[in-house]
Structure I
Amino acid sequence: MSNIVTRIKLYAEANSKVANFEPFTSNVEVSDLLDGKGAFISKWEIDGLSKPTDSQLNALETEATKLENNLNVDAKRRTEYLSWQQQLEMIYKDQKNGTTTYKDHCDKVRSDNPKE
């Protein structure tokens, strides 16, 4: 199941609004009383947009799960692409030697970590 925060962000974006969860500037807050009922919206102050119902948020489940999965893939790819110094070294050597080491490396990272 996707995170409620992700579904709220998608709901706001679909309505041309921004859900801000940053401390001291938040217009939305999520709480969980740890009573087994799960997280819920405890603060909703997005001008011009009604607080979403559970069914509206649940309708975004598939899209939110896909987004979260792809963010995880992006994070994994970032660790496997190597440092920018190593990447520049590969590019330099490829240009000097007429090879495709950098492209091959990037293709492998992408194939090993596909997005949905």
Structure II
Amino acid sequence: MSIGVIDDSKGICQMIKTLLELHGYTVYTYIDPTDFATFIIPHNMLQFDCIIVDFRLPGHLTGVELIQQVRKHHPRLPAILISAHFIPQTILQELSGVRILRKPFSLADLLQTIKNSQGK
């Protein structure tokens, strides 16, 4: 299973990548949401079975907006929104089918959320 991780923290990206690779996942990390939106979404999204996106990203895109852009091209792609911050209920309603994972999270919670996002 291939997972894309978008988070502006290199440390978070590396931690998720290391943990998931130990469990057999192939993980690609992206620190710049604009690069991901510009180059990956239109051309290479089929390589992912799931994406994990931070709620607060630098620049003009939020994690919610990034997931919405992905869903325009790939409406069924499972997505997980990670955040250490409060996420308003109105935003959660806009993101039908997106799993939410609160930081800090355990490896067990991460693995279970990925499994749940796949409908398994």
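Computed from the coordinates by the stated procedures, all read-outs in this text should not be read as laboratory data. Note that the structure is a prediction, hence the values are computed from the model and not measured. Cβ atoms are built from the backbone, for glycine too; each structure is taken alone.
Looking at distance in nm of label points 7 Å out along Cα→Cβ at positions 26 and 74 for structures I, II, the greatest value goes to I. With distance in nm of label points 7 Å out along Cα→Cβ at positions 10 and 98 derived from the coordinates and found to be 4.9, which of I, II does the value describe? Here the read-out was taken from I.
When helix-only ellipticity at 222 nm (-39500 (n - 2.57) for each DSSP H run of 4 or more, over all residues; to 500) is computed across structures I, II, the figure -10500 traces back to II. Taking FRET efficiency 1/(1 + (r/R0)^6) of positions 18 and 42 (r between Cβ atoms, R0 = 30 Å, to 0.05) as the criterion, the top-ranked structure out of I, II is I, with the highest value. When mean projected area of the Cα convex hull in nm² is computed across structures I, II, the figure 10.3 traces back to I. One of I, II was used to compute P(r) over Cα pairs in 5 Å bins from 0, in percent, for residues 66-105 alone, and the result was 6, 24, 21, 16, 13, 11, 7, 3, 0. Which label is that? It traces back to I. One of I, II was used to compute FRET efficiency 1/(1 + (r/R0)^6) of positions 50 and 90 (r between Cβ atoms, R0 = 41 Å, to 0.05), and the result was 0.20. Which label is that? Derived from the structure labelled I.
One of I, II was used to calculate Kirkwood radius over Cα pairs in Å, for residues 34-81 alone, giving 10.7; which? It traces back to II.
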